[in-house]
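No lab work stands behind these numbers, since they all come straight from the coordinates. None of these values were measured; they are calculated from a predicted model. Cβ atoms are built from the backbone, for glycine too; each structure is taken alone.
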Structure I
């Protein structure tokens, strides 16, 4: 398998650089969260890279437990709340904004559910078949999984900005592949693919910058 500490740190470096470029293109306060998305993915991938380094020699250490908790808070709590909020703030169309607003409430509900789950059950990370698998309590109800999907995929897909459609499509496709091929390590590998998918966000801000320049030139 290609997934390793090196893969995670490379993903962190690449998405971090992309995030810096995206933020440099921002001119509206409402766009800051969307532009920062690759930076948050970079942080999450760096956390998993550190987990790769700690798990073989200290699987039960306090450091490993803290890194596991941090990764799962990102994967299960942060993203379903953050993704629709970022899409909502940058959306200019009132009708689409209202629909994305519904996704925000779903995402906040999903995040609250996972806060309860994570605080109620032990969180364990193990290296299995060349990737990291996370155990975090009982099986998640289907309705929660659907709400998570709506918050993280449907919300950006509702945007009027085509790069967000592309981001949603890539995330959806990668989730299907991960579900079928890497189900035992879904959280880890889906977030890895989603981190690289966030690269399309920089195209949104570059496109916005070019449009502003074209308007100014006329």
Structure II
């Protein structure tokens, strides 16, 4: 694949990814190359390469002779993903806390403040995006490339699960506000290097997300 083709494929992958994150394409939806090529005004080959990138990232899955679909999850698969999240990200958090600068903490606070502002005006998608950027930044701060790859792929799958939860049982404004306040507390614990308390709170947040999803996932 040439550099130009790779760039085009990445652009198409980004557009499809954004559509998935926005709920335009839901878990279980088939992504038909011909239709996407017409909608995006590119060749089928470019769409195919873009879908391959998304498959590597965990957003879609290709079934032989049946096409490409936005990834779906069984209850057991979802439980496994949350168990992995609860295990791996606390490790990244400890590394991040050891390496973080004052500027890093400021950026983390801005992300949660952005999520709070978006929530208050009903921009749920943007609020969700800001929270996931928070987690991505923590992983980036840890400075471990393999951990970043593993958790990046995991976060993508968790984002799909979050979309499912929002569609089936949206959190109340009160519960979402309380959740974001806990993220503010997490940052405060990180700033003063309270490693164990920060890990406990992160795991509490992850467990809360898991429990709210499992209540509606069949």
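Here are a few things to note about the model shown:
- Distance in nm of label points 7 Å out along Cα→Cβ at positions 10 and 170 derived as 3.5 - corresponding label from I, II: II
- Of the structures I, II, the one that -26000 was derived from, the read-out being helix-only ellipticity at 222 nm (-39500 (n - 2.57) for each DSSP H run of 4 or more, over all residues; to 500): II
- Highest-scoring label, criterion being distance in nm of label points 7 Å out along Cα→Cβ at positions 194 and 210, among I, II: I
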